[in-house]
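Asker: Structures follow.
None of the figures in this text is laboratory data; all of them are computed from the coordinates on show. Bear in mind that the values here come from a model prediction, so they are computed numbers and not experimental data. Cβ atoms are built from the backbone, for glycine too; each structure is taken alone.
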Structure 1
Amino acid sequence: MLATLDKFGRVLIPKKFREHLGIRNNSSLNIVDDGNRIIIEPVVEKNPIVEKDGIIVYTGKIQSDIDKEIRADRLRRMKKVLPFGDTIENTI
């Protein structure tokens, strides 16, 4: 199939190829220079949550301060469980 490069350097991937490969808006694509060819492949993202030895494990990358996220999660859970949960914020 013949495609044309526009003035911004973009190539339109035909709809039938996008549908067949599961490429959607904002999909990540890997572009490789292979001598006299350009290879464009969709990046298949793995589920960041997996089960290892019966335990659910998050294997993805954390985008924020992990300590802050853990404290916030503990606070949310303590407010639900403890009878004095509303006053617990300053103790963490």
Structure 2
Amino acid sequence: MEELLKQIQMLDKSKKEIEEQIKSLKQEVESQLTEDGFKNDFVTISYTKPSKTVTIDLALLEEKETDLFDDLLKDYPKVSERKGSYNYRFKS
């Protein structure tokens, strides 16, 4: 049991190191990309632009005005931001 746990610990450490390396490499690649992304024989990289979503804060709406769903979007907005991102799809 102890040997298995040591193996898991070593693999977890290696995984974290590899994830940091991947993150660093992706940052370097992305600094050279445009919003058009990139495509070749073994990878497609597409870009998702940053966006915002406005919804009704239902908890506040329920607490304050349970009957006025349509009119209250402008009074109780809830804004969610999504950052831009690249999606990597490697071909086998």
Structure 3
Amino acid sequence: MDTYKQVYEQLKQMKAVEEAITFLANDDTRTLEEQIVLAEIPAPPFKEEKRTDYIYEQLEQLGLVEVQKDEEGNVFGTYEVLKTDQHCS
């Protein structure tokens, strides 16, 4: 068995990976709906402000902090993880 198959088989056995795959499968309809909303927002080349404004608002609603837009129009923010989480150090 090649290395990639071995890694794949190991990953499949991990509970966190199984939960992530299940989440993605269950979230498929919502993801598709969100993609349609994004595609319907007019965003011709160099005039994507309406779409970036929408993404900015969505990131804030999801609880990201320090949401900002850079000079290129990229939108990003920070997701704060609770330090009490057992997976954080």
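Asker: Please state which of the structures 1, 2, 3 yields 13, 26, 32, 22, 7 when P(r) over Cα pairs in 10 Å bins from 0, in percent is computed from it.
Answerer: It was calculated from structure 3.
Asker: Name the one structure among 1, 2, 3 that distance in nm of label points 7 Å out along Cα→Cβ at positions 46 and 62 of 3.6 was derived from.
Answerer: 2
Asker: Still on this structure, I have one more. Taking -13000 as the value of helix-only ellipticity at 222 nm (-39500 (n - 2.57) for each DSSP H run of 4 or more, over all residues; to 500) derived from one of the structures shown (1, 2, 3), identify that structure.
Answerer: Working: 1: -7500; 2: -13000; 3: -17000.
Of the structures listed, the value fits 2.
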